[in-house]
1. To which of P, Q does the computed value 5.0 (distance in nm of label points 7 Å out along Cα→Cβ at positions 55 and 135) belong?
2. Who wins on FRET efficiency 1/(1 + (r/R0)^6) of positions 71 and 111 (r between Cβ atoms, R0 = 25 Å, to 0.05) among P, Q, i.e. which is largest?
3. Between P, Q, which one scores greatest on distance in nm of label points 7 Å out along Cα→Cβ at positions 47 and 143?
4. For which of P, Q does FRET efficiency 1/(1 + (r/R0)^6) of positions 79 and 103 (r between Cβ atoms, R0 = 35 Å, to 0.05), calculated from the coordinates, equal 0.20?
5. Looking at structures P, Q, which one was helix-only ellipticity at 222 nm (-39500 (n - 2.57) for each DSSP H run of 4 or more, over all residues; to 500) calculated from, given that it came out as -20500?
6. Of structures P, Q, which gives 68, 41, 29 when Cα extents along the principal axes in Å is computed from the coordinates?
7. So if we calculate mean count of other Cβ atoms within 10 Å over residues 23-30 for every structure here (P, Q), which label has the highest result?
8. When distance in nm of label points 7 Å out along Cα→Cβ at positions 95 and 119 is computed for each of P, Q, which one produces 2.3?
Structure P
Amino acid sequence: MTELTLTEEQQDLVERIGMLHDRLGFSPAQGRVVGLLLVSPQTSLSFDEIRSALGLSKSSTSAALNLLLSLGSVEYFTRPGERKRFFRKSYRKWEASLLERFGVFLSLRELLQEAHDLNQGIPDRSGPEIPRMIDFLEFLEKAIDEAYQQWATERNLNDERTDHK
């Protein structure tokens with residue numbers, strides 16, 4: 001196994017990608033694995049290379065890779081004559097994953113609307129902030145949908161994913 005050496009700049013970027021993924025609800029190990037696979041000068045890395053480069057335990061590395069594999073964020077392949085699996089970042093599901101994350105806003109808006117409707121007659125429960133949040137989320141949903149449609153149209157993407165609601 002060749003030792004993977006990252007520059008200080010690459011290590012910093014791996015950490016920042018990891019912190020962003022942490023904010024998105026991933027474990028630090030999962031975020032750092034994604035960061036490493038994005039930043040590494042090698043197109044794929046073995047389990048041991050990932051573990052060693054990030055200083056993770058075998059169980060943390062395994063758990064991180066298994067979740068990322070199940071989400072489609074990472075894929076693996078084998079090489080003829082080798083038992084090792086090699087991992088790389090997968091870009092196949094990026095669009096669906098992003099649209100799914102934007103869909104959380106729709107769910108939040110629907111739940112806020114339901115809560116607001118249930119609390120209509122209760123004093124101090126139907127102030128202006130919940131309707132304002134609902135209005136903003138409706139605006140955001142429409143803007144995201146329009147931006148996505150424009151992006152797809154400008155790139156001549158004739159794909160069933162353009163209707164993502």
Structure Q
Amino acid sequence: MNLRCPPEGGRYIQPRTAMPTLVLKSLQSLKDYLGREIGTTGWLPLTQERIQQFADATGDHQWIHVDPERARRESPYGAAIAHGFLTLSLMSHFMREAIELSGDVRQTINYGLNRVRFPAPVRAGGKIRAHFSLQSYRELSGSVEAVFEITIETEGGAKPCCVAEWILRYYS
């Protein structure tokens with residue numbers, strides 16, 4: 001990604017994270033990123049406390065997530081791991097770090113996912129970050145549909161922990 005010369009209609013700013021956030025003046029300027037990486041977020045720790053809160057919210061109290069001692073002894077990962085859906089749910093958090101559409105966007109709707117995979121676990125206490133690429137951009141009647149490819153990685157991991165195609169609809 002060229003940090004000095006963003007496409008027409010966009011600028012990069014330095015957020016609280018190590019990598020820049022892309023700020024676009026208009027929804028139309030998002031199209032300039034088709035087929036390109038938009039940005040990489042900062043690292044986010046996935047604590048055992050956050051994993052427990054997610055388990056409580058969803059009712060998924062499987063021991064591999066909520067019993068660190070047992071997970072250390074019995075799981076193939078040697079530690080408690082985050083729920084795959086917890087990792088997936090953090091895409092909204094990461095999107096706010098990666099891109100800001102200002103001006104003409106009145107509402108953004110999560111339209112769904114085309115595919116999701118969890119190739120590697122996230123151990124409790126690990127850090128994750130996301131890479132965003134714009135896979136498709138389609139103008140519809142009254143909205144724009146954008147499909148983003150999101151790759152979430154763990155710090156020091158050989159494989160991503162989550163890969164997803166996320167469909168968002170933007171309304172002006």
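1. P
2. Greatest value across P, Q: structure P.
3. Working: P: 4.5; Q: 3.6.
Going through P, Q one by one, distance in nm of label points 7 Å out along Cα→Cβ at positions 47 and 143 is largest in P.
4. This figure was derived from Q.
5. Clearly, the read-out refers to P.
6. P
7. Values: P: 15.9; Q: 18.8.
Comparing P, Q by mean count of other Cβ atoms within 10 Å over residues 23-30, the maximum is at Q.
8. On the way: P: 3.9; Q: 2.3.
Structure Q accounts for this read-out.
None of the figures in this text is laboratory data; all of them are computed from the coordinates on show. Please read these numbers as outputs of a predicted model, since none were measured by experiment. Cβ atoms are built from the backbone, for glycine too; each structure is taken alone.
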